[in-house]
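Listed after this line are the structures, all set down as C-alpha cells.
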Structure P
Amino acid sequence: MTSREIVKRAITFQNPPRLPMKFDIVGVNDCYDVWTIDPTGWEWGFKGRTVDEWGCVWGVTDVSNTGQVIEHPLADITQLKHYRWPDPDDPRRYKGFAEQMAGAGEKFVMFCFGQGIWERLHMLLGMDKAMLAFVRHKDEVHEILDHVLDHHIRVLRRCHEIAGGRLDAAAMADDWGVQDRAFVSPKMFREFFKPRYAKWFAAIKELGLHTWMHSCGRINTIVPELIECGLEVINNQQPNTVGLREFGAAFRGKICFEAIVDTQNTLPRGTYDEIRQQAYDIIEYYGTPQGGLIASDYNDAEAIGVTTDRRYVMFEAFASRGNYPNYQEILERARRGEVERGHLWGRATETASPT
C-alpha cells in the first residue's frame, strides 16, 4: 500500500495498516508538501528584515527562528481603501510549481497555503489593533477577510489545475489559542470566521481534497466549530496545553489528529522516558483502531531547543507502537548520516541532551 493510500485511510478512518508518519529527520515522510512562491521574493529562512507580498515587514533575531511580522501595513485600518492587494494570478507565483509536483511519487501531496485568514488579519493590522477592530471596524474586518479568503481559493484552484488534480489535501495555519483559551469567544468566531472557513473548506472539497489545519494553543472551544465547517485534520503541537486526554476524549473519532509530543515542554525538556510515554499516550488517546492519527516531527527544532536525539526518541516511540516496518534499521541509518532529506523546509541540530 502506498504512502498516499495509508494517509487517506488514516484521515477517513478506513483501517490504515500502520501509523502514517512525517519524520524527515530519519528520511520517513508519507506526505509531500508543495508551496507557491511569494512574487516579491520573500521566503522562509530570510535574514534581517524583509517585506512579503502583503506589505508585512518581517524581522528575525540571531536565535534560530522563522521570524515574525514587526511592521503592519494596515496598522491604520482607515487606510484600507488605499491598500494594494496581492495578485493571485501573478505568474511569478507559480514558477517551478509543476517541477515540485514531479517529485511527489506515491506520497500524499499537501498543498500548503501558509498563513490562514486569522493569522494574515493580525499580520496586516497588528494583534492589538486586530482585536479592537472586531468591535470598532467590523465592516473593514469583513472586507479584509473576504479578500484574503478569495486570494487563497484562487491560488489553490490554479495550483490544482497545474498539478493535474494530483493534490490530496490543502493545509493552512491559523493559531487560535493562547495558553488557557482561544483568542476570541465562540460568538465572535461564528460572526467573523466560521462562515469563511465553511466556504474555504467547501472550495477545497469541491476539488476532491482533504482539509487540514495547524492551530496551536488551547483551541478546545474552536475545534467543534471547525469540525462543523468541514475540517478533517487538525495539527496541534501542544497536547499539554489542550489536555491530551481531554482533547482526545472530546474529538477522537470525529477528526483526524496530526500529533507530536508537546513542543513547549515535553519534547524540549522532558526525559527520554517522558517523551516516549507521551508518544504512547497520543496513540492511545488520539487514535482509534480504524485510524484518525498521523505522527509528525517539528522541523524547526533548533528554534525551540529540541536536539536530534530527542527527535529520534520520539520517532522510535511512535514507530514501535504504530506498526512501522524496519524502524530500528531506519534509525541506525539516520544515526550514521545515511538519510535522504525530504521535501519539507526545516532545521536540525546534532547537539546531544541529557536523559
Structure Q
Amino acid sequence: MTLRFGVVGTGAIGREHIDRITNKLSGGKIVAVTDVNQESAKQTVEIYQLDAVVYPDDKALIADENVDVVLVTSWGPAHEATVVAAVEAGKYVFCEKPLATTAEGCIRIVEAEMKQGKKLVQVGFMRRYDSGYVQLKQVIDNNEIGAPLMIRAAHRNPIVGENYTTDMAVTDTLIHEIDALHWLVNDDYKSVQVVFPRKTKYSHDKLQDPQLFTIETNSGIVMSVEVFVNCKYGYDIQCEVIGEEGIVKLPEFSSVVMRKDEKLSTGILNDWKFRFMDAYNVEIQDFIDSITKKGEPEGPTAWDGYIAAVTSDACVKAQQTGEKEAITLQERPAFYNEKELQTV
C-alpha cells in the first residue's frame, strides 16, 4: 500500500518533506500540491519531478479522491482551517507545528477528530523521534533513575534575525521543549514563571535574550529551561533528568575528536536541520508505517497540540507579567487515553 500525499505549503519545510517522501522514505507518494504562491507550487513539482496535480487552494486539494493524507506545512495561522477541513473529509493529516495558533483552534480540531471516531491527526513534534530523546524516555519509563524530581534543559541558537521577538522564544523555540518534556515524564504542566537574566549585547531592542523558564508539573517535577538564541558558539540542545536514584543526560551529538594546535576538541553544529535531520526521517516514516499497518498514526496527537498551545499561551503571559502563571487544561478526553503513544 502506498499512501498518497497532498501537500499544503511548498516553502522550505514543505519541500524538505516532499524530498524525503519522494527520495528517502518508503510507502508514500506526492500526488498533489498547493500554495498561496502558485509559482512556488509549480516550481516544486518541476524541481522534484513529481507526477502531481497543482491545486489553486487547500479545499480543492482535500476534495481530490486520490489524496489519502494531507501534509500541512503552510503558514501557522492557516493550519487550523486546513486541518479541520481535512479531518471532516476523513483524511489523515500530518501537521507541522503549531496545530493551531490558539487553544480554542486546537480544541476545534480535537472535536472534529473525535466525531470521526478514529485518530487521523499527527503533529510534527520531531524531538520524540530523536535517538537521544528516545533513550532518555526509555530510561525514565524503565524506572532506572527512580521518579523524576527535576529537569534542566537548554535550547541555544548561535544567532537569530531582527524579526525574532521575545514571545518567539516561546512560540518558535521553547515549543519543542514544551512537548518533549511533557512526553518524557508523562505529567501535565501546572505553572510557569519566566526570569530575564542579564541581556546579551548580541540581542536587539525587541528581544530579551536569554530567558529562563521554570515550569512545574502536577506531580511537583520542576523544570528549568534556558532559551538563549544568540549564544554565538553553535546550536546546542541539552537535557538532564534528575531522579530519586540517578541522573540521565541527553547524549551529545556525534562528532569526531580532533587533536590539533595543542588542543583536544570536538565540533559543534550551527544548524538545527543537521541536528534533527534523522528524527524528521524517522518521524515521517513512522507516520506512514503506522497508518499502513495499524490504520492510524501513533505519534503526537491533536491533544498534544492542544497541550502545547495552552502551555505556550501561559509562557507568553508569564513573560509579560513576571509572575507565576497557571497552566490550566481541559479534562483529557477518553478518546486520547486508549494507549500510550509509541514512537520507535
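The table below lists the values:
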{"read-out": "Structure (P, Q) behind the derived value 1.7 of distance in nm of label points 7 Å out along Cα→Cβ at positions 107 and 267", "value": "P"}
{"read-out": "Mean count of other Cβ atoms within 10 Å over residues 59-66 from the coordinates reads 11.5; which among P, Q", "value": "P"}
{"read-out": "Label whose coordinates, when semi-axes √(5λ) of the Cα gyration tensor in Å, for residues 75-178 alone is calculated, return 31, 16, 10 (choices P, Q)", "value": "P"}
{"read-out": "Computed 1.6 for distance in nm of label points 7 Å out along Cα→Cβ at positions 203 and 315 - originating structure among P, Q", "value": "Q"}
{"read-out": "Origin of the derived value 2.3 (distance in nm of label points 7 Å out along Cα→Cβ at positions 27 and 283; candidates P, Q)", "value": "P"}
{"read-out": "Value 0.85, calculated as FRET efficiency 1/(1 + (r/R0)^6) of positions 243 and 307 (r between Cβ atoms, R0 = 30 Å, to 0.05), assigned to which of P, Q", "value": "Q"}
{"read-out": "Value 2.7, calculated as distance in nm of label points 7 Å out along Cα→Cβ at positions 123 and 147, assigned to which of P, Q", "value": "Q"}
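Bear in mind that the values in this text are calculations on the coordinates, not laboratory data. Source: prediction; values computed, not measured. Cβ atoms are built from the backbone, for glycine too; each structure is taken alone.
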